[in-house]
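Values in this text are rule-based calculations from the coordinates and carry no lab data. Only a predicted model underlies this, so the values are computations on that prediction, with no experimental measurement involved. Cβ atoms are built from the backbone, for glycine too; each structure is taken alone.
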Structure I
Amino acid sequence: MNEKRLRYLREYNKKRKANLKAKGICVNCTVKPASKPHVCCEKCLEKKRINSMEKKIPKNIYESMINDQNGVCCICKKEVVKMVIDHDHETGDLRGLLCNKCNIGLGFFDDNTESLKNAIKYLKKYSI
């Protein structure tokens, strides 16, 4: 494929995705509404998570980790069918398996332990 054609296709895909995103439609399947704040629908997000997980660690290690954690999230201790792999974003080291909610929560705190401690203090201060 020549360079001009390749540039055209890249630009076309970029515009197409921007248009779908603006309309709130999944950029992968282009059929279902995207789940906020993502640009994909839940079904496509789940496929991405599974594919991503399988690329990062072998299935037998993933299953072994689930068994070691007794099938519960390392943070909230709730039983979850499909867990996500938590890793250190600076080193890439694997930390454990979390439910999606806890993983997103850590992400919102940028893995900053001081911010998390402050959040705990805040919750304790206003708990009944």
Structure II
Amino acid sequence: MGAAGLNEYFYVIEIELTAAAGAATTTTPAQQIGSQPFVWEQLGAYWDTTTGDWQVRISDNGANQFFSSMEIKVGGLIGVDQRPFELSVPWTFMPGSAIFVEATNDGAGLDTLFLSFIGKRLPNPGAV
């Protein structure tokens, strides 16, 4: 069944953003979801430097849905132990949509932020 693409399966979408101190950056182009729905359940994050201090605002371009009213501190969501943040309500990105991230590096120098969108792929609606 799994080879035919009819079962859901664990999946991670990784996004990497680099910015100088005080600079803003975005996913350009936005990270495309592809032809299968993706259920986003957790957000993981880590950054290159010990002085990293990032803010992000995440949206689903296909649904025109923002997940916060403004940029939020990544460290406030993930915490110092960097365990993934579990979404209280999972979000399904539908085929053809995209993850868009606006980010600001409030740290002391050049840094790279890695965001892990953790969840599962669902069967393509047309394949069932």
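Results, tabulated for the structure shown:
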read-out: Label whose coordinates, when relative contact order in percent (Cα under 8 Å, 6 or more apart) is calculated, return 49 (choices I, II); value: II
read-out: Rg/Rh (Cα atoms, Kirkwood Rh) - highest-scoring structure of I, II; value: I
read-out: Computed 2.1 for distance in nm of label points 7 Å out along Cα→Cβ at positions 7 and 119 - originating structure among I, II; value: II
read-out: Structure responsible for -17500, with helix-only ellipticity at 222 nm (-39500 (n - 2.57) for each DSSP H run of 4 or more, over all residues; to 500) calculated and labels I, II on offer; value: I
